[in-house]
Structure P
């Protein structure tokens, strides 16, 4: 089914009546942003995985830097709970000295 000029103008007029002239640009902007986010997510999912991140994760044994830091702190006799990574690192450095 092909839309002619009259049908398109009628649809635009109905949209203006339903949503108002102020709201239509906001709806179009939101639709454009949604499409952009969808496309970005789609390329992230379907794109090739980064081998550098995968290799570094495998070398770390599946541990994040925070988990590794917490294990170092516990082996040094430091309680890492409720502390930031910087605070834990400073305490480990001072305990090693």
Structure Q
């Protein structure tokens, strides 16, 4: 469970998530760009987008999810973005 948020939209992050398969658990890493952070308090969630080949994949996680191990910032955006939601990146190639 993540307590403090130290990333903003536009940052590249690596999200480590616990995956339960039958009787085993493993950690899966999803790396991409943060598009948006929504909500307040316990309802806060964030969207991460990555492009593999020509296919874009987006995932949404609740910030207080027990399945999140950690969110590591790989790279902060060069200039802090001036928007809270970066949905315009969906149209970019």
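For structures P, Q, which has the highest computed value of volume of the Cα convex hull per residue in Å³, for residues 34-81 alone?
Looking at the calculated values, the largest one is Q.
Given that semi-axes √(5λ) of the Cα gyration tensor in Å, derived from a single structure, equals 58, 20, 8, which label among P, Q identifies that structure?
Working: P: 58, 20, 8; Q: 23, 17, 12.
It traces back to P.
Given a value of -23500 for helix-only ellipticity at 222 nm (-39500 (n - 2.57) for each DSSP H run of 4 or more, over all residues; to 500), point me to the structure among P, Q it was derived from.
P
Matching task: 36 is the computed value of relative contact order in percent (Cα under 8 Å, 6 or more apart). Pick the structure from P, Q.
On the way: P: 14; Q: 36.
Label of the source structure: Q.
With Kirkwood radius over Cα pairs in Å, for residues 10-57 alone as the yardstick, tell me which of P, Q scores highest.
Details: P: 13.7; Q: 12.5.
When Kirkwood radius over Cα pairs in Å, for residues 10-57 alone is computed for each of P, Q, structure P gives the biggest number.
Rule-based calculations on the coordinates, nothing more; no lab input. Just so it is clear, the model here is predicted, and its values are computed rather than measured.
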